[in-house]
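Enquirer: Each in structure tokens, the structures are laid out below.
Laboratory data are not the source of any read-out in this text; all were calculated from the coordinates shown. None of the values given here were measured: they were computed from a predicted structure. Cβ atoms are built from the backbone, for glycine too; each structure is taken alone.
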Structure 1
């Protein structure tokens, strides 16, 4: 299910779902909890929530949004694509914001998840030891890994919510922007440039 994009007066993103309630990001404001039947804005209302989706009606149009999806107006000055330049060794390094904190990450299509060293997770305020514990193969051998969800990842004007990630105790020197983020992008490489475009 992809984005529903149309000229609406309100941008709404779903970042949490509970019985009868949804946590929504409205027009870029901090997340807020709304109950079914709540008026989100003058033209937008939350009409239904189940364990997978939230349904809103905006300007008479009904949209069913899964976790991490948004219904958004197309606003001038916002671009749903980012162009990255390859570094000296051919790697693409992106300036990313995770949960509102800036971090440099290497684009890695070989990583199934966004992957962070433990030291960076601590700096980002992620309580990763509360996540799902497992083991992960790295170039340096098998290491402890913790599965977490990142509230938001933003690169340029592209922002995704509730992105799966792994935090490694050791064996990782640079954060990796892996496929749990990239599989929601259209990736196009031309020479030393890579263009990421938001698909949904």
Structure 2
């Protein structure tokens, strides 16, 4: 009788451990998905701001149409890419690549203000630049949060014994968001005249 109670207790402990590990995996995966949605929210916010910025700049920088057209084209591409509520890893990577291209193009637009003092003095342009800069910072923070969530989730997938539960539950590893190689290089600064 005592042996049977001990056996039932061991089985109960194992079942509880499996449930706790499974729920932990679900929680980690959900945090990863939620952190991705934060990136998505910020990308959509930036996409909403870009047309206003382009329209504001158009009046001042008529011969910069190529830069403006590129930003609009990339923005539309990103809008299409973000229409999927559950993107695959490849789709996420493409979205981040497009996002990085938009960031580079926006830097070119911000640099236009140096060539056009009237544009630089335009309150609407200044407000939009501040909004976009804040949004770019939020995107960077959201990327960090996503990668932290991915790390936590992937650790659970690889750690024993939760890796056994992960295999039974068909949990898939998630890739980190990578920083574009050109952004990892130190900028060259020269004070020579």
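Enquirer: Using distance in nm of label points 7 Å out along Cα→Cβ at positions 15 and 103 as the calculated read-out, with 5.0 as its value, let me know the right label among 1, 2. Kindly include the intermediate steps, with their values, before the conclusion.
Expert: Working: 1: 1.6; 2: 5.0.
Source structure: 2.
Enquirer: From which structure (1, 2) was distance in nm of label points 7 Å out along Cα→Cβ at positions 31 and 87 calculated, if the value obtained is 3.0? Show your work: numbers first, answer last.
Expert: On the way: 1: 3.0; 2: 2.3.
Of the structures listed, the value fits 1.
Enquirer: Next question. Given a value of 1.47 for Cα Rg over 2.2 N^0.38 Å, point me to the structure among 1, 2 it was derived from. Could you put the intermediate results ahead of the total?
Expert: On the way: 1: 1.09; 2: 1.47.
The structure behind it is 2.
Enquirer: Here is a follow-up. For relative contact order in percent (Cα under 8 Å, 6 or more apart), which of 1, 2 scores largest?
Expert: Numbers: 1: 20; 2: 32.
Going through 1, 2 one by one, relative contact order in percent (Cα under 8 Å, 6 or more apart) is largest in 2.
Enquirer: Same structure again: Match the computed value 5.0 of distance in nm of label points 7 Å out along Cα→Cβ at positions 55 and 119 to one of the structures 1, 2, and report its label. Mind dumping the intermediate values first?
Expert: Values: 1: 5.0; 2: 1.8.
It was calculated from structure 1.
Enquirer: Going by mean projected area of the Cα convex hull in nm², for residues 39-110 alone, which of structures 1, 2 comes out largest?
Expert: Working: 1: 7.9; 2: 4.4.
Looking at the calculated values, the largest one is 1.
Enquirer: Match the computed value -27500 of helix-only ellipticity at 222 nm (-39500 (n - 2.57) for each DSSP H run of 4 or more, over all residues; to 500) to one of the structures 1, 2, and report its label.
Expert: Details: 1: -1000; 2: -27500.
That value comes from structure 2.
Enquirer: While we're here: Thinking only about mean count of other Cβ atoms within 10 Å over residues 95-102, which of 1, 2 has the largest value?
Expert: Values: 1: 15.1; 2: 20.0.
Structure 2 gives the largest value of mean count of other Cβ atoms within 10 Å over residues 95-102 among 1, 2.
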